[in-house]
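Trainee: These notes open a run of structures that come right after.
Every number here is computed from the coordinates shown, using simple stated rules; none is lab data. Just so you know, these numbers come straight off a predicted model, no measurement behind them. Cβ atoms are built from the backbone, for glycine too; each structure is taken alone.
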Structure P
Amino acid sequence: MNDEPEVAVLRLGHRPGRDDRMTTHVGLTARALGADRVVFGPEASGAGDTVRDITDRFGGPFEVELTDSPKGVIGDWEGLVVHLTMYGLPIQDVEGDLQESLAEGTPLLFVVGAGKVDFDVYERADHNVAVTNQPHSEVASLAVTLDRLFDGRELDREWADADRTVVPKETGKRVVDPGDEE
């Protein structure tokens, strides 16, 4: 999504031992579905290392950042802050506003919580958005939201500097060096 404004994802919170895999999947989903970077708190450095490794092997561009102040990222963001929560307005009611903001050049920060999110995040957010008002995975919420934001364009994204490329197959698996795809 090269000529569009920045789309970033902030993983707000991380409970070591409990959230390791989920935080990693937030980062991988952000990368695969069109975001430019993910920001993790310092307790999620292992997830950051994993997402960097995947980016190194399967291509970018994509950035992973660690911060000591996740709420500071929200407070300093110069663009729209979109908090993904099952308590928000339905994505289908706000996706047009998000797409329009992106088209107008406004950077977007998607906040994905782990555990209970403090009320000040709800107040600071420009949009509190729900994919459904039922309990579900924050990874699913991020995936649906990014797909709606980009209208499916992210699925055809080109990856640069990849050491490996997955070759789509109806059955089986095939991973090759770029250029050997035939």
Structure Q
Amino acid sequence: MKVYTGGGDKGKTSLFSGERVPKHHIRIEAYGDLDELNSILGAVAAYLPPDEQVLWEDFDGMQSNLFLAGAWLATTPDSSATGYLTPLPSEASKQLEARIDALSESLPVLKAFILPGGQPVAAWCHVARTVCRRCERRLTELIEASDGGDELAAILIYLNRLSDYLFVVARYLNQALGTEDKIWKKE
């Protein structure tokens, strides 16, 4: 199978459900942002400390969930293709909440805004967090523009939790690697 088909040479692409749409279509933008987030998560995972096995497992699970979400974003809700899609696991958002709570237990209480940065792996978590927030904004646009359905609403909740998780894991990694959060000082 060839990677290139030439099918998009005129500015259109196919959705998973078969429709041809412009490459700037909101649905393409939404799953393109999700793909970007997934790639950044892969880059973050490549820099996770080797002794953080639970974080490795977290990132594997998150990347898999984003693939599931991407398939839903690439499919129109009234398509028969939705019958072939795997829903995001119902417990996915709750699992992120549990991980946020577990990681937060070892962190000092946050009493001020912090600046993104610190250790490179933590800084990349902040980049992933901001891309995740963009995914949320784009998804709300898609939901407004179409009948998003329950699955897109579940993905939106998941993305909201994921961005919170990425913030907490950035702080956790900085602490684990000996770097304090940098407090924002209003001048």
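Trainee: From which structure (P, Q) was helix-only ellipticity at 222 nm (-39500 (n - 2.57) for each DSSP H run of 4 or more, over all residues; to 500) calculated, if the value obtained is -20500?
Mentor: So the calculation was done on Q.
Trainee: Consider the structures P, Q: one of them gives 16.4, 53 for Rg and Dmax of the Cα atoms in Å as calculated from the coordinates. Say which.
Mentor: P
Trainee: I have 20.8 for mean count of other Cβ atoms within 10 Å over residues 65-72, calculated from one of the structures P, Q. Which structure is it?
Mentor: Label of the source structure: Q.
Trainee: I have 22.8 for mean count of other Cβ atoms within 10 Å over residues 33-40, calculated from one of the structures P, Q. Which structure is it?
Mentor: P
Trainee: Comparing percent of Cα pairs over 17 Å apart, for residues 113-160 alone across structures P, Q, which is largest?
Mentor: Structure P comes out on top.
Trainee: On distance in nm of label points 7 Å out along Cα→Cβ at positions 145 and 169, which of the structures labelled P, Q is highest?
Mentor: Once distance in nm of label points 7 Å out along Cα→Cβ at positions 145 and 169 is worked out for each structure, P has the highest.
Trainee: Hey, another quick one. Tell me which of P, Q gives 24, 16, 14 when you compute semi-axes √(5λ) of the Cα gyration tensor in Å, for residues 17-104 alone.
Mentor: Structure of origin is P.
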